[in-house]
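So, here come the structures, one by one.
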Structure P
Amino acid sequence: MTLIKSISGIRGTIGGGVGDNLTPIDIVSCASAFGQWVIQKTGNKKVIIGRDARISGEMVNNLVINSLIALGIDVVDLGLSTTPTVEFAVPELGAGAGIVITASHNPKEWNALKFLNDKGEFISANDGKEVLDLITDGGINFVSVDELGSVSLDNTIMDKHIDSVLKLPGVDVEKVKNEKFKVVVDCINSTGSLSIVPLLEKLNCEVIAINAEPNGQFAHNPEPLAKHLTELSEVIVREKAHLGISVDPDVDRLAFVNEDGSMFGEEYTLVAVAEHVLSFNKGNTVSNLSSTRALRDVTVKGGGNYAAAAVGEVNVVTKMKETNAVIGGEGNGGVIYPAAHYGRDALVGVALFLTLLADKKCSMTALKASYPSYEIIKDKIVLTPELDVDALLEKVAKQFENEELNTIDGVKIDFSNGWVHLRKSNTEPIIRVYAEAATQVEAKILIDKVKTYL
């Protein structure tokens, strides 16, 4: 059982003891602290909330709503929604902040509160620290009975979000419609069925949805990795579909599957979308340190500059603003398109990708073969309470000090034939160990080299 409080929100497993797990006491404490921070920071007493379909969502949702109402905040509840839809809704509805109730790719026993500012973007590290201080130190003032806030439901925002995506620069609705793509979508029993499916239908796609009931009973591990997408691959081949789409429960990560059931690769979601955006809008790109070198290659080929950021959406967004990037994101299938908003958005990724595929008039396997070929291995080390992670990473850096190092987020070691990145996860009690090289064998050798030392 786990509870993780970080600058971006609170995440944990449902049940257990207060302070060790995501209990009602912890949820009320954190929601109240964030609500107090919103009032102090913006004076805007409107907050948007939305949730994915996981089993605990309604319970957490009710606790959050009532905590905010007790602070005098007016809550707009989007109900079952997506993270990018809540991000879209905050400025659209003139709110002071947003809360997304989702544990993203974590299994069903997990849930979380993700905090958004008045721009619909994840709060900064400094803002997050202020919220954490309120959780720890108190200073939360609830209002009298005559000043209680209100709650209203809004079931129109998803359609508005979808319509906004279809109007984005680089999305050619008619061109995609003419292709009549046959698409299999793994909705992972969450809100992909309420967002990705209607988007595809508006693009004249023939849609086959699997795991489509949004009941939170995830049919498989919800992280969109190859080993979890065997059913999707089988259905694509059986139905002779053009491609498959997999999203995580809150629909901010996006992975594609080829017509032969092989993985397009979530790392290449951003690479493909970036190629398309750079074709009509020359400029710079950004991804995090754990993302494929292929984005750098595509960017340089297109005449732009590539920059790497620390892992985490807020860090990527900050670097994108610094470099005026036209497209960016993360190698976990996260596409951030500033023309839409500064947040990972699978709906945006789907619309841009299908436009690219319609332009190319080729198969998914042919499209993938057109990009620089790299292979990434994603491994992890489970942490134990007594392990000093910072000291461990310092020792790794010392051991490989003769290689090119980047220590802005853990330790990234650039070897001549690839790289290895070690960092403590913000969402799980693990050290993530990623390696990339031209082949799986070379990547495995690099990752074993570092793990053997560990």
Structure Q
Amino acid sequence: MITLREDLVQGVENESSLEVVSGGPLRGTLRVPGDKSISHRALLLAARAGGRSLISGYSKGADVTRTIKAVEVLGAEVARIEGPGGSAVLEVEGGLGNWSESPRRSLDAVEVDCGNAGTLMRLLAGAVAGVDGLVVKLTGDSSLSSRPMDRVAEPLRAMGASVTGSGNRCVPPITVVGSRLNGIEWEPRVASAQVKSAILLAGIVADGETVVKEPITTRTNTEDLLQAVRADIEIVDDGEGRTIRVRRSKLNAFNVAIPGDPSQAAFWTVAGCVVPESEIKIVDVYDGKARMGFLSVLERMGADIELERRDVVESGSEIGFATLEISVRAGPLKGTVVEAAEIPSLDEVPILAVAAAAATGNTRFNRVGELRVKESDRLEGVLELVRGLGATAVTEGDDLIVDGVGTERRLTGTHVHTRGDHRMAMAGIVAALATKAGETSVIEDYHMIGTSYPGFIADVRSLAIV
């Protein structure tokens, strides 16, 4: 029987620990929260579009809540309409005129607290950069305040905006002074959907054409939504990369039903693989380009996974998405080689490292050094997590190598230091569930999962066989 005891150890204010005693399998069907990336972008575009937009299925985590508050501060009107079974729809009354007029009632900079949401900070910097005369100060929590924003600041400055932060890496808080922008051609040095999105959101109000060339395609949510709302955009795929061209566009209101988040589905897919005798089905998962690499990795590792795909369904003004139903059963895994290009955001690396720790043989994650500048130093966090589970993990430059324990040994209970990182917390919980029966693990500061998946513990309980 799986046992979860919350608030086991009280630490500093707003922190606590979770004790997990491993036991039986996980079985059942669930839907993960709405895609966080799409939720952020849909809200920002709805706030810019003229008229009333409706957003259902959105992520209810703290990060997206910050985005709701941000667009309200900038002049959009957001109403939450309650539906049956705890569902809700956001009604957003937007328009660029609101952004231009409402905040200017004060001579001071408009301050937006992004909390832990790096996506919000980077995307919002691009969205406000083209609002001439608008001054916005973007702040965040201690974790976000240590993350460099220079990769966003550089292209926005090239377009004509003023973006300032601390030091050469433009560390938050950052201040963006909007102005009339000019289009640029930009090839990001590091694969980043957030950088691409910031440039595109600035490009739709810039003079001339803005071009982003990606050698490796990152998650496509921004350009997909822009295309869906009839922005002046062209997208050309070329091998592993793509080129996106945007021009000044008038955005119209839209309705969107947001499907489940693949990055959250990855935790349950791995759980279904590594917790013995488990059978899990995850429904209504967004089947997005550059988002499903974790499935290919697990399939190479020998995972017992069945996929059922559903095509895009669009009705009238409602934006539709292709979705997946993922069915997974526990079974032995073997090591493989994972290229960073398979998982451009690297968000799924921590949970894939748990699969690698349980597998037989060696798994190598190539060129994943970017993990060092996520919500925490995830590369160091993964090393600590894997070693605590009884497996072996080392780094070679920007590569991560995990030597798993195999099916004969099973993982051992551990103490997980999440460093305030939601993905490390969820990866730690899944790892704890996969340890030998009766093993106890402690996950510190697990409440950070609320930034993206507030119902994660409730879903563990719903799947646990007691």
message: By the measure mean count of other Cβ atoms within 10 Å over residues 246-253, tell me the structure among P, Q with the highest figure.
response: P
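P, Q: which one has distance in nm of label points 7 Å out along Cα→Cβ at positions 262 and 406, as calculated, at 2.8? Kindly include the intermediate steps, with their values, before the conclusion.
Numbers: P: 2.8; Q: 3.3.
Here the read-out was taken from P.
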Origin of the derived value -8500 (helix-only ellipticity at 222 nm (-39500 (n - 2.57) for each DSSP H run of 4 or more, over all residues; to 500); candidates P, Q): Q
query: In terms of distance in nm of label points 7 Å out along Cα→Cβ at positions 318 and 438, which of structures P, Q is highest?
result: Q
- prompt: When you work out relative contact order in percent (Cα under 8 Å, 6 or more apart) for each of the structures P, Q, which one comes out largest?
  reply: Q
task: Identify which of structures P, Q gives the largest calculated value of FRET efficiency 1/(1 + (r/R0)^6) of positions 22 and 198 (r between Cβ atoms, R0 = 35 Å, to 0.05).
output: P
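Compute mean projected area of the Cα convex hull in nm², for residues 54-93 alone for each of P, Q and report the one that scores greatest. Kindly include the intermediate steps, with their values, before the conclusion.
Values: P: 3.0; Q: 2.7.
Across P, Q, mean projected area of the Cα convex hull in nm², for residues 54-93 alone peaks for P.
Here, each number is a calculation from the coordinates, and none is a lab measurement. It should be emphasised that the depicted structure is a prediction, and the values quoted were computed from it without experimental measurement. Cβ atoms are built from the backbone, for glycine too; each structure is taken alone.
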